[in-house]
Structure 1
Amino acid sequence: MWIDDRWRTSEVNYINEIRDKMHLPKKVTIHDATLRDGEQTPGVVFRKEEKIAIAKSLDGLGVDRIEAGMPAVSTEDMQAVKEIVNLNLKAKIMVFSRAMTVDIDNAIDCGVWG
């Protein structure tokens, strides 16, 4: 019931006492952090071209918000974020920033939504 060739969900989702208490929203907003958080996996580094291709794919899947990176990390990351913003995707483009003026300025310079 909760596992097939494409999906795996918790069997807890199918317990009647739990389902009766669920109040799901009409729309779920998908926030994807692959382009930023994915690089925290040992050995994973996305080049600018890879980030752009992944962002296009996520947008094509209907992801609502894409966390495109952390511009403070490198010039290449900042350029990738700017290019993703310039694609004018349907998804809102966001970045990760520390609570530092330079990081906030970088986000503003990239033209991100959030």
Structure 2
Amino acid sequence: MAAVKRARLPLPPLRRRFQQRLKRWYAAHRRDLPWRRTDDPYHILVSEIMLQQTQVERVIPKYHEFLTRYPTFNSLARARPRDVKRLWYPLGYNIRPINLHGIARETVAR
């Protein structure tokens, strides 16, 4: 069996400098996205699932529409799966709304 070479991390001062530069860049260039303006775990979960293999520009309007229709885990859990799937429609990968619906039902049940 061949030995696995481990990459060496830069020294702590170089890591800190890189982290600071990255944070400054992010502060100057980050996009203002709706899911960055909330600390609601449900809203963040919806955005994370919508963003899987889908462009941000396509997600933003559907994110607002989805949360208007299903603003909470409870409202989503009570919905019919076909209605959830229909609302999700143009985002593709249509197993995602079914899985999200299942997460909502499990969350409410527990």
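Can you spot which of 1, 2 the value -0.47, -0.60 was calculated from, given it is log10 I(q)/I(0) by the Debye sum over Cα atoms at q = 0.11, 0.13 Å⁻¹?
1
Compare mean count of other Cβ atoms within 10 Å over residues 17-24 across structures 1, 2 and report the one with the greatest value.
Ranking 1, 2 on mean count of other Cβ atoms within 10 Å over residues 17-24, first place is 2.
Name the one structure among 1, 2 that helix-only ellipticity at 222 nm (-39500 (n - 2.57) for each DSSP H run of 4 or more, over all residues; to 500) of -11000 was derived from.
1
From 1, 2, which structure was distance in nm of label points 7 Å out along Cα→Cβ at positions 9 and 57 = 3.8 calculated on?
So the calculation was done on 2.
Read the figures in this text as sums done on the coordinates, not as results from a lab. This is a predicted model, so every value here is computed, not measured. Cβ atoms are built from the backbone, for glycine too; each structure is taken alone.
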